[in-house]
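Where a number appears in this text, it was derived from the coordinates with a stated rule and is not lab data. All values derive from a computational prediction rather than experimental measurement. Cβ atoms are built from the backbone, for glycine too; each structure is taken alone.
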Structure I
Amino acid sequence: MQFNKDPERFMVSSGQPTMKAVVTLGNGDVDMLSYQDVPIPSPTEGQVLIKVAAAGVNNTEINTRLGWYSSSVSSSTEDTTDVQASDGGWNEETPFPFIQGTDCCGYIAEVGAGVAPSRIGERVLVRACMRPDGYSSMNNIWMASDFDGAFAQYVIVPASEAFAVTCDWSDAELATIPCAYGTAENMVHRAGVTSGDTVLIAGASGGVGSATIQLVKRRGATVIAVAGHRKIDQVREIGADVIIERGQDLVDVLGKENVDVVIDNVAGDGFPAMLEVLKRGGTYASSGAIGGPIVQLDMRTFYLKDITLIGCTAWDEPVFANLISYIEHQEIKPILAKTYPLSEIATAQTDFMKKSHVGNFVLIPEA
């Protein structure tokens with residue numbers, strides 16, 4: 001899909017059908033989130049119009065609004081409230097104004113040319129990370145970063161990216177899945193986690209971390225989770241075998257070379273210890289750096305231990321289909337922390353940044 005960068009697309013003409021949406025106006029605080037009427041988009045060839053039933057809240061929307069993805073920013077995601085970086089789309093200009101919302105559960109309301117009309121009414125999850133040039137290329141586009149997303153009553157996506165799902169979960173529960181679980185499954189898949197592995201998960205109480213616990217346990221591996229003191233019991237309930245309180249010295253607790261795989265979306269000052277606890281030939285995978293993007297790497301630890309470092313953004317082909325299967329076979333469970341009306345997005349994102357919850361927040365569009 002090509003991003004429509006024309007800001008006039010949000011202008012309403014007389015008699016034009018409208019929907020409620022949250023338009024992100026630019027870099028800044030939550031005052032950049034405008035809840036307003038915008039035109040309902042129309043699907044073109046190969047596209048579907050989805051009536052959004054629930055949309056998850058993620059770090060990525062907040063980071064984009066703040067401009068954290070700019071290489072000029074070196075702080076953690078908790079210290080960026082005053083950042084205003086025009087290159088906040090990882091050294092590319094963010095196409096403000098636009099509609100964010102990476103997670104979408106909804107129902108197909110209309111189809112474009114070439115899409116079977118029988119799909120109307122399907123309950124679907126949207127694969128947020130898309131590979132427009134095929135899976136032999138790492139080029140990727142993201143709903144709500146590269147085209148308008150799900151913080152609205154309706155959203156348009158390619159029909160191939162809307163996956164039908166049959167289960168007894170609520171719409172809000174399904175909306176916890178796409179970004180967090182897709183990101184987690186991609187790391188676990190790329191790292192080749194198998195039964196018998198010992199996997200260390202940093203930031204285990206967050207949306208991605210709690211998803212990773214389940215996905216690692218599903219493969220029969222042992223989970224060592226790092227979490228804050230107040231969240232230890234909840235992380236244990238999710239399935240962690242061993243829990244290390246955040247702030248403890250990992251090398252002191254685990255010893256050197258006792259972990260097969262590290263899944264780390266925290267980074268920051270704790271990065272060197274993550275490599276120390278890895279076994280020779282171990283694997284480190286990451287798709288985030290909420291604790292700080294600039295880390296200290298001793299190259300000798302890296303190459304003398306034959307460590308594999310894997311950066312994970314573009315989702316591999318099996319990832320999303322795997323998740324749909326796991327849901328339908330009841331092999332994973334949603335961790336829904338709280339729901340908010342879409343109009344209360346500012347409150348939801350403010351609460352999200354307090355990091356006092358376990359799991360995911362979800363926004364519900366008004367009927």
Structure II
Amino acid sequence: MSVIIPCRNEEKYIETCISSVLNQEEPAGGVEIIVADGMSSDGTRAILERLAKDEPRLILVDNPAQIKPNGVNAAIRVSRGRFIAIMDAHHRYAADYLRQAVEVSRRTGADNVGGAMICEARGYVQRAVAAAFHHPFAAGGARWHNPDYEGRVDTLYGGVYRREVFERIGLFDEELVRNQDDEFNLRLTRAGGKIWHSPKIRSWYSPRSSIASLFRQYHQYGYWKVRVIRKHRLPASVRHLVPGVFILILTLLFIVAVAGLAAGHIINGSIAGTIGFFAAVSFSALLGLYLLINLTASLQTALKNELKLMAVLPLVFACFHFGYGMGFLEGVWDFQILKRAPTKAKFQLTR
């Protein structure tokens with residue numbers, strides 16, 4: 001088994017992550033841990049070098065490109081395991097994570113398996129993000145957000161792959177700053193592969209701790225999703241289109257309403273005023289419907305977790321949707337209309 005951990009500037013999390021991997025119940029054949037460091041400028045590298053001195057299973061490789069797919073690919077090239085686990089520095093893993101992954105893969109015949117990514121948090125905003133993440137409203141009902149789900153999925157975070165998958169369909173797309181997991185899993189399913197989610201495969205994740213960083217994260221997801229869709233011609237799921245279409249419709253209705261009402265005010269009785277009125281009503285109705293659904297989901301989440309989270313949960317859900325949707329539309333502008341290459345794209349990776 002080869003465990004691959006891409007990281008950059010993760011001094012707060014990397015030792016806890018590696019400790020949880022070193023303390024794993026080893027599957028047959030043992031474990032090697034390959035950390036692809038994106039030339040960290042904080043204390044991450046020093047921590048890794050200290051750990052590697054005492055642990056022969058820990059291997060360090062450089063990732064000068066400083067983005068995830070390049071680091072993962074570099075680690076895959078030097079790996080030797082029959083199974084390859086892509087693990088994250090911001091995760092803490094159950095002691096039986098790897099063993100359960102191998103067992104689920106063999107039981108189901110799946111090419112990629114993953115499981116319950118449970119959000120854990122400390123601060124107020126981070127607790128709200130963690131609570132919202134597991135509600136279906138956050139990601140349009142994506143099944144891998146549900147830690148109790150067992151069955152096939154179209155993608156999942158990280159994952160434990162059979163080695164032959166990479167020999168069959170290639171490595172991760174190094175043009176993608178974000179969404180490289182989604183794109184790879186899309187290639188895998190379209191090649192006839194099976195992706196399986198099991199609650200027996202458990203890990204814990206530290207989500208974003210501020211509204212601004214959460215918005216940036218989902219803005220980047222939406223932006224780079226366009227590149228994935230453009231590459232494969234079709235989205236993996238309709239849910240990937242919904243936030244962008246929603247924001248586009250809201251924007252168009254707002255523009256028509258303002259222009260129409262202004263024209264109607266200048267030219268009394270003009271048809272433009274009537275069109276502007278109906279556009280304003282439609283805009284208000286659509287936005288009102290979203291707010292109603294958002295508040296309902298927020299209240300459900302607050303009642304299930306902490307009632308005091310209600311004050312910020314509507315904003316958290318809005319970050320998921322508006323961040324992703326606005327990023328998606330900017331991606332359409334850059335990749336589809338301006339025909340920019342990924343190397344000329346505006347947005348790079350942030351934590």
Structure III
Amino acid sequence: MNFAALPYLTPEIAPIPGQLRANLEDFQVDEVLPYEPEGHGDHLWIRFEKRNRTTPDTVREIARALELDPRQSGFAGLKDKRAVTTQWASFFSQGSKTVADRARTITVPDARVLDVTAHPRKLKNGHTRGNRFQLRIAGVPPARHADFVAVLERLAREGVPNYFGAQRFGRDGQNAQRARDWLFSDGPAPRGRFEKKFLVSAFQSQLFNECLAERVRRNLFSAAVPGDLMKKEDSGGIFVAHDVDEANDRAARFLISPTGPMFGPRMRWPESDAAALERDILTGAGLSEQDLKRLGRLGEGTRRPLRVKLEELDIETGSAKDVVVRFLLPKGAFATAAMREVLKEDASLPEPGYTPASTHVSEFPRS
């Protein structure tokens with residue numbers, strides 16, 4: 001599916017002119033951890049800011065500057081390249097005070113160390129609460145400021161459609177098709193495990209987007225259907241929606257949200273009408289549940305919320321043609337999914353060398 005063709009939650013509001021990422025500083029991201037480092041332990045935790053470079057490259061440069069093994073490093077997720085971003089990374093230092101002192105003074109191109117502490121454990125992929133964004137959208141006509149605010153306020157009430165952004169599918173947008181060709185036809189096999197995981201992730205993401213798109217078309221984006229697997233917003237627990245009225249009452253209060261499929265051989269299936277909808281998506285892709293076994297351990301499958309909370313919304317408008325937006329999104333959510341509702345166009349541009357958020361520094365080869 002063409003990312004630009006995915007349906008909008010707010011189609012009644014016409015596209016709002018504006019440019020995201022006119023300058024590097026227009027896209028700022030600050031990672032929010034779910035807990036504070038303990039201040040002691042074998043793993044050195046460093047919070048750093050980077051500009052116009054990838055997370056893996058920056059972490060590797062820091063490890064080398066400290067003469068530590070980058071394969072024993074960790075980070076919670078990737079941050080945009082063409083942006084100013086802050087995040088944490090961990091480095092196995094055996095609790096060395098000397099290394100910690102050096103970390104405060106190292107020089108890394110297009111990056112700077114903000115904080116240094118320690119923790120008993122490595123920082124692992126996904127160990128983040130979410131990200132705070134500050135976005136400047138240039139060239140927004142003052143006459144459309146009210147529409148701009150209306151779109152984002154609706155997203156704050158009902159949630160953001162949790163689409164995977166176009167960058168998930170690679171610079172040419174063809175990685176999902178490459179995965180299909182390799183897994184289910186006679187297409188060429190990827191060269192290594194990392195590329196295989198990359199392609200499988202793109203394939204799963206495309207099918208999730210198609211399922212979410214169908215729910216948006218049916219006005220079932222935030223509502224439960226019989227048999228839905230609902231996710232609790234506070235604990236993350238998942239349960240079957242047998243009582244749809246009760247589930248929708250809780251969903252309206254954003255206590256729970258429906259989930260969609262990241263198809264795989266070990267994915268938990270919903271029941272009843274929800275299962276039928278998801279099987280229709282799979283059948284429409286020319287696949288069966290049996291075919292999913294080909295994904296194996298590279299894509300075992302899971303559930304993903306169909307919507308995410310847009311919290312701490314703050315919008316600065318004035319007579320100038322720039323609008324500044326600040327908000328918090330949970331981990332795994334794309335800020336560009338919110339901004340495409342405003343601009344009504346693909347607000348994400350894949351970066352050269354883009355890699356999916358499951359990448360670990362430990363997957364890099366020895367150097």
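Computing semi-axes √(5λ) of the Cα gyration tensor in Å, for residues 200-255 alone gives 25, 19, 11 for which of I, II, III?
Values: I: 17, 13, 9; II: 25, 19, 11; III: 22, 14, 10.
It traces back to II.
Where does the value 3.5 come from, among I, II, III, when distance in nm of label points 7 Å out along Cα→Cβ at positions 112 and 304 is the thing being computed?
Derived from the structure labelled III.
State the single structure among I, II, III that was used to calculate distance in nm of label points 7 Å out along Cα→Cβ at positions 32 and 296, giving 3.9.
Computed on structure III.
Taking -8500 as the value of helix-only ellipticity at 222 nm (-39500 (n - 2.57) for each DSSP H run of 4 or more, over all residues; to 500) derived from one of the structures shown (I, II, III), identify that structure. Can you show the working numbers first?
Working: I: -6000; II: -15000; III: -8500.
So the calculation was done on III.
Comparing distance in nm of label points 7 Å out along Cα→Cβ at positions 144 and 192 across I, II, III, which structure shows the greatest value?
Largest one: structure III.
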